[in-house]
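Here, each number is a calculation from the coordinates, and none is a lab measurement. What you see is a predicted model; the values in this text were computed from it and never measured. Cβ atoms are built from the backbone, for glycine too; each structure is taken alone.
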Structure P
Amino acid sequence: MKNKKRLLIILIAAVLVIAIALILVFQHFGRKAVKVYPVADLLMMDYYGDDSAMEGTVRSEGIQKVFVSDTQKVNEIYVQKGQHVEVGDALLSYDTTLTEIELERASLAVKKLELELNNAKAELSKINALVPSSEVLIEPDNSWIHYDPVTTPYLIKGTGTETDPMYFIVNSTSLLRPSFFEEYMPEGVQSLYVVLLEREHDAVNGAITDSFGLIISSDEEGFSFKPFTATIPDDIEKYDQPEEPYYEHKGSDYSAAEISAMRVETETKIRDLSRQIQISSLEYEKKTKEASDNVVRASRAGTVKETRDPEAAYKNGEAVVEISDGGGYFVDIQISELDLEKIHLNDPVSVMSYMDGTAVEGVISKISDVPAQYSGIGGYGNVNVSYYPATISISEDANLKEGDFVSVTREASSSDTSTFYIETMFVRQEKGESFVYAAGEDGKLEKRTVVTGKNMYGSYTQIKEGLSDTDLIAFPYGKNIKSGSKTEEAPVSELYNY
């Protein structure tokens with residue numbers, strides 16, 4: 001009889017060990033997969049301040065060109081091709097059809113744009129003051145709770161009857177030897193009711209994480225066992241419950257991505273308005289000058305290079321009179337220190353006039369070694385970088401007008417378009433290196449080092465190497481964020497809850 005009993009106990013012990021092990025295995029494999037999101041849906045290729053487009057005003061040296069507008073009618077040209085002129089000599093006279101009302105309209109157009117610009121700048125100040133919405137994890141102070149682990153298996157209480165089962169604390173390492181149950185099941189006892197409990201920290205005051213009821217029976221044919229649904233009394237179930245961590249909302253109602261988008265949109269508006277003001281102001285100055293004097297005089301000494309029929313010159317966008325003393329056109333620009341490594345002396349550039357769309361070619365003829373105060377339109381350049389003065393040289397044969405407001409663009413290289421930006425919250429730092437958590441080829445989460453570049457207002461970080469737009473990345477915080485975790489692709493809408 002005792003041999004049968006020992007055999008049964010060994011069998012029971014094996015079943016219990018397997019059951020407990022399975023519980024832990026299921027807990028491990030039942031861990032939620034980490035959601036990963038397509039980089040292609042998160043990236044931003046560039047922003048308005050990240051291209052190689054610069055702006056400036058045309059000036060001339062050693063040349064003077066006289067153009068006429070659609071409101072001017074040339075009365076007389078006083079010079080001939082090849083003639084030498086001195087400063088102040090009359091070149092041509094004209095009549096104008098401009099009226100005071102047209103001048104007033106031009107002045108009001110500038111004032112209206114200036115008002116819109118001030119409003120846009122005020123809006124930008126509000127946007128810059130916004131703090132991104134975030135859910136801050138609050139860790140309550142649970143230091144008052146103390147857990148004293150017991151040596152398992154540990155009997156809490158009970159006599160082993162149906163109404164008073166034995167309650168044991170066990171874990172995956174508990175060794176339930178046959179002799180252990182023999183102690184509680186002496187001769188003459190026909191049924192033993194046992195409830196096995198897993199408790200946090202293996203402590204009596206730890207929360208119950210799992211339970212298993214088992215009836216061990218003895219009759220004339222031998223021993224048998226079967227599970228039963230155990231009822232856990234309040235005094236056994238009672239435990240010291242720590243206050244759970246919770247999230248507290250901080251900041252505005254906008255995410256970092258939304259604030260960044262609003263900032264870029266408003267700064268682009270400021271840039272456009274500033275450009276329109278520059279253009280409208282130049283137009284107003286030209287009209288004012290046109291209305292105040294009907295004689296154009298030489299502003300420099302030189303030789304008359306060309307005279308043209310006024311009507312034909314206007315139609316072809318050419319000057320009526322050209323004076324040259326061996327000079328050309330120049331545009332003064334500023335280059336961000338972030339672009340210095342990509343821009344070099346004698347690099348070709350494209351120049352386009354905002355006034356009439358004239359497009360010409362030029363070269364970078366000078367780059368200063370000393371930075372200067374940023375003077376870009378709108379006055380809102382990246383205050384975190386330095387700007388270096390540079391000069392663009394353009395042939396005197398170009399149909400540009402002195403004072404024209406122009407854009408200067410260099411041809412982008414392939415390396416300029418191989419990078420992109422992602423939200424800074426996806427990039428973590430450790431020991432001076434930047435990294436992200438991305439899904440590997442095996443579908444498991446991996447910690448991947450990336451090479452970063454520029455930072456856009458603290459919201460977006462440029463990724464140069466280590467990540468592509470075909471990758472999947474995870475939000476790099478949370479208890480399951482570790483190399484080797486399972487991953488599950490999810491749409492970006494789940495991340496931003498829209």
Structure Q
Amino acid sequence: MSESVSRIVKGEDSSLQWDLYSQRASDTEVHFRENKIESFRSPILSEGYAVRVIRKKRIEESKNGESGLSGIGIAPGNLLSNENNVIQATKFAVEASRYTTVPEYDLPSDKTTQTKNVKIVDDQIESDQEGSTKELAERVTSLLGKDPKIRVTFCKIRLTKIDTAFENCFGLHMEKKETFAYFEAGLSPKSKELGLAEYWPRVLCRRIEDLQLEREVPKWSMYALDSPKAKAPETGSYTLIVPPHVLSEMAPPVVSFHASVSTLRKGMSLWKEKGQKVWSDKITISDDGLVDYSLGTSPFDDEGTPQQGTSLIRNGEFQNYIANNMYPNPASSSSSPSSSSSKSSGNGVKQSRSGGTLCYSDDVGLRDTNIVMKGGDSDVDEMIRETKHGLLMEQFSWMLPDPMTGTFGAEIRHAYIVENGEVRDPIKGGVVNGSFFEGEGSNGKVEPGVFNSVDLISRETTLGNSSVLPFVRFPEIRVSGR
């Protein structure tokens with residue numbers, strides 16, 4: 001493939017740069033209905049590629065006569081073995097590069113750069129995908145059938161293997177193998193007397209063992225049985241206890257946005273310089289693209305730059321930006337984004353790369369890999385014991401914080417009231433409102449932001465999604481309910 005791409009691009013203009021990102025995936029998938037296997041599909045094969053062409057713009061081609069701009073053309077295809085398909089895609093990318101304008105952009109060219117060995121493969125899935133799926137299906141059937149009070153309205157498991165190859169015009173050639181395990185289910189009470197309700201968990205991870213089904217299924221069944229009894233919370237202020245899987249939906253989008261060189265250069269980041277006080281002393285966060293078995297882990301990013309660890313926040317003070325080749329970071333510790341000596345931090349990432357599916361058709365963006373937050377000196381039982389009037393969160397219906405303002409508002413799908421140190425009644429409905437940054441609240445008063453006011457952080461951290469996070473407690477947050 002790369003020979004065809006190189007020939008077409010050089011024939012058009014020898015100064016053009018190109019890269020080629022190709023993937024092959026194999027899935028095995030089982031659907032259950034009423035805790036019985038409804039369908040078993042194996043293997044489900046898919047493949048695809050994307051050609052990118054980078055064109056340096058002449059001054060007269062650039063907007064407003066500016067220099068230092070490039071054009072990018074990207075063209076996907078889904079037939080790796082069809083040379084004519086590759087040729088047509090490359091021609092399209094070459095032509096498309098004439099009509100786009102982005103900051104000056106160069107692909108990585110250092111062939112001596114070494115990538116780190118990372119763990120992103122489940123040997124069980126890699127060696128026997130179909131057999132592993134059948135074994136997992138038997139476990140799921142047994143576990144979901146243990147509680148006679150639970151009805152399984154739907155369940156799906158999927159095991160995935162993805163092979164990825166990256167090449168570019170400078171002779172870089174990188175390959176990786178990775179695996180994913182996915183589980184989702186709809187659980188509801190069998191008894192009609194309890195009313196209609198359902199709890200729907202979803203888990204995506206690298207390894208089968210990280211699904212933790214023996215631990216999680218009984219807990220999910222309890223949530224399903226509690227759901228019909230759940231009531232909307234009363235409107236007011238609550239202490240909020242947030243577990244890692246919920247925090248992973250809240251914090252990473254905000255951190256990634258403000259720690260990005262691209263948002264800094266566009267004038268949108270609130271974090272302007274190294275050492276700036278941005279949050280409480282309790283908050284220490286890094287971006288680490290090398291965490292074993294985390295979804296965002298890879299030996300190299302989607303531009304061909306080795307992934308690494310980058311300190312973002314230390315004891316509440318901003319440290320470093322994340323960068324890619326389009327928006328490079330200063331090589332020195334200076335906070336100035338205009339240094340001519342610059343580099344990528346390995347954060348050139350396709351948007352859906354860590355979703356367990358093929359991502360070849362996405363263009364490369366600038367985002368976090370894995371957000372890692374340092375643990376504190378509390379434990380979860382202590383958080384609960386020291387809470388007089390609060391909520392223990394388990395699931396939001398959605399959580400889409402505004403990354404720029406840091407504000408969020410999300411409906412409670414499942415939570416529990418905590419009164420005088422004891423977990424009590426289930427809660428459903430109502431909206432949690434807050435912000436990660438200081439600002440005026442709905443009551444007209446200035447509020448500090450949840451990462452400024454956080455008072456307790458658990459010692460233990462948990463790997464989940466693309467993050468490693470602790471439990472945290474926010475002493476006061478607004479809830480709109482009944």
Structure R
Amino acid sequence: MRVLTDNLHLERPAGFGQASPIAEGAVMLPGNERNVKILYQTATLDVLGAETQTGRVSADVAVNFVVLYLDGEGALRSIEAQSNQSVAIDVEEASARMGARVWGWAEEVRAEESGGRLNLRAELIVKACVLEELEQSVVSDVEEAGPLARQEVAVETVTQAATGRQRLLVTESFPSDREDARVLFATACPILSGVQAGEHTVNLNGEIKSTIVCTSAQSPYFTMQKILPFNLSVDAEGARFGMEALATLGVQELVAEFKPGEEGETLAVECILQADVYAFQRSEASVLTDLYSIRGDGLEVKTQELDFLCGVTAYSQDQNFAQALSLPEGSAPLRNIYGVMARPVAVELVQEERQTVAEGLISVTLFYDGGEGLTSATQALAFHQAFPPVEVDCALELRVCAVQAAQITSESADIQLVLNLSGPHYELCSIAVVTEVEDTGESEAAPAGVTLYYPAQGETLWQVGKRFHMDPEDVSRLNADSEGPMLIYKRQTEW
């Protein structure tokens with residue numbers, strides 16, 4: 001008997017980890033101004049790089065703080081600061097040879113003024129998923145062993161063939177009829193609509209949904225929603241046409257500015273995206289999942305369960321969410337809404353049978369006229385939102401891509417959000433494959449003659465044939481019209 005083997009090249013998510021570090025920073029207020037009124041604070045997290053080590057993933061991250069405040073004269077101002085740090089994420093299965101995906105966000109964000117300085121603090125959630133490459137030896141055939149019944153299946157696998165990282169500039173100008181307007185800060189939500197592999201490149205298209213927060217003499221606070229379409233190409237050595245491709249996008253820098261022009265004032269928006277792209281090679285192979293000797297030779301067949309990637313796609317889904325926001329006790333009554341900002345601050349993804357549920361808290365800050373000028377109120381809204389199912393949470397991120405507010409009463413407002421859940425979607429497959437076959441030297445042949453056999457509920461033709469060492473096709477042919485017991489006919493044969 002001669003056993004032939006082959007090697008399967010596989011990739012699979014091997015482990016997950018999470019860290020909850022604290023980011024701190026400080027920035028001096030212009031002119032060492034004191035006793036400012038802080039209206040809003042937020043922070044975003046950018047992953048600058050990651051390295052996989054034994055038992056952990058080390059990531060370099062940048063936390064970008066933005067604070068809106070009223071100065072001593074009641075004018076609305078903004079200030080920004082950045083804090084860089086390294087984060088160690090424990091992942092028990094990690095090793096130096098594995099690749100990693102790292103993503104995260106800021107949860108609780110605080111800003112306090114002390115002696116003309118803003119002290120900043122953010123509680124972070126940083127997650128990591130490590131991907132393992134496997135080379136599994138499997139039995140492809142057995143020769144010189146007499147007649148065998150073979151059970152084979154065709155499997156499709158995907159393995160990472162190319163990666164790339166690039167910073168990309170997206171610009172757009174919009175006409176504006178606002179006079180004396182000034183941009184305070186801007187946020188952006190990049191949405192991918194297409195990812196396609198090319199020759200040593202990965203091509204991306206989609207749009208950036210930006211929210212521009214402004215102030216002017218006519219309005220102390222207003223927002224502008226602008227969309228920047230993009231069609232970009234990222235270098236990825238080794239990528240080829242026809243490969244499957246994924247990408248993740250992060251906003252590295254966003255600048256918005258009102259500029260005078262020949263045809264009037266325009267709003268110029270520049271966004272620098274960091275794109276991480278991955279191209280995957282799809283392969284097909286036929287593997288043995290079981291075999292046995294028809295003449296009854298004793299064969300010891302060992303199998304092993306394999307979990308592996310069999311598909312990758314870019315996942316992006318929007319869901320609408322609406323809820324009433326009540327002003328905190330002691331807040332000034334609501335007279336006129338200027339605008340609203342929102343961001344997730346606590347998110348858990350729960351995989352259910354036919355859906356992925358995102359639940360947690362969204363921090364909503366309402367900017368309004370409380371009778372004595374501009375003020376704000378922040379409230380955490382609980383949410384529970386169902387999305388189409390995703391098998392593996394490996395860099396999925398929930399974002400608020402649009403938000404609106406409408407007054408209900410002097411103490412409440414209706415908040416409407418568009419929640420976007422996006423990231424790589426990894427499809428996992430599992431199969432038991434034959435890895436070893438040995439001849440035990442013992443005969444297991446069934447005795448010659450006719451047998452009536454009552455199969456157990458759910459027992460297959462393959463299982464019946466294996467029990468009696470018959471070809472499953474012969475079992476099927478003998479019992480094509482039978483609804484009762486199976487007729488098993490074994491004759492004495494010299495092989």
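Miscellaneous remarks
- Calculated for structures P, Q, R, distance in nm of label points 7 Å out along Cα→Cβ at positions 187 and 459 is largest in P.
- For helix-only ellipticity at 222 nm (-39500 (n - 2.57) for each DSSP H run of 4 or more, over all residues; to 500) computed as -5500, the structure of P, Q, R it came from: Q
- Answer label among P, Q, R for the case where semi-axes √(5λ) of the Cα gyration tensor in Å, calculated from the coordinates, equals 62, 24, 20: R
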